[in-house]
Structure P
Amino acid sequence: MALAKAVYDRRIQLGLSQTELATRSGLTQAKISRIEGSDTVPTLPLLAKLAKGLDASLNIAIEAETVRLSLTAHDAT
């Protein structure tokens, strides 16, 4: 659920449609929709493509009882 919200929020922040994000990420619009709907279990290569398309770093911390996820936008420099 955290990934879905982070992807949606960053996509909206960039002013991208799902189709535009799909093109930037090398994925399909249907795959972006499934990610945002929490209807898929993403692989590491998919996460890497997604982070590139969102121009951000994806950080995931997994601990015994919690999972934290954040997308950090790359500097515009």
Structure Q
Amino acid sequence: TLAEQAGDMSPDGMQRLLRWADWDVDAVRDDVRDYVIEHLGDPQGVLIIDDTGFLKKGVKSAGVARQYSGTAGRIEN
């Protein structure tokens, strides 16, 4: 978990931070972009965003909800 990676003994502090902190979403986006450029960037690189989803059937699959699926081209589980 995030808390374990941060060296915390329990997730309580991390959960409190993520739930109650005021985030400047533009600043966070810029920080993530800068980190990615610095650590993963390559002048020859290409960013590909693929929203492919995995169709799930049945009522016992974890995380199943009716929503639009690009894979199916319609609303599916």
Structure R
Amino acid sequence: MTKVIDIKDESQVAKINRLACEAPYEVWLSTDTVMLDARSLLGLFSLIGKRARVVAEDDVNPRQFSRLVSEME
């Protein structure tokens, strides 16, 4: 399951990290060249100014995943 977001600034990175740490499943962020665990704050800073796909396993509830991604934006 994937959805695309634009990562604009440091405050959004902190928010993404916090939400990923609270999620009961693994959340990843992916670009064409890298895939990062969204719980890794240091890695997320490399994505500022880029478009990334939020990725979770297919068995995650789609409604929960959509809510999570909308909170990340």
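Here, each number is a calculation from the coordinates, and none is a lab measurement. Everything numeric here is computed off the predicted structure, so don't read it as measured data. Cβ atoms are built from the backbone, for glycine too; each structure is taken alone.
Worth pointing out:
- If distance in nm of label points 7 Å out along Cα→Cβ at positions 14 and 46 is computed and equals 2.3, the structure in P, Q, R: R
- With log10 I(q)/I(0) by the Debye sum over Cα atoms at q = 0.17, 0.19, 0.22, 0.27 Å⁻¹ derived as -0.52, -0.65, -0.90, -1.42, matching label from P, Q, R: R
- Relative contact order in percent (Cα under 8 Å, 6 or more apart) from the coordinates reads 30; which among P, Q, R: P
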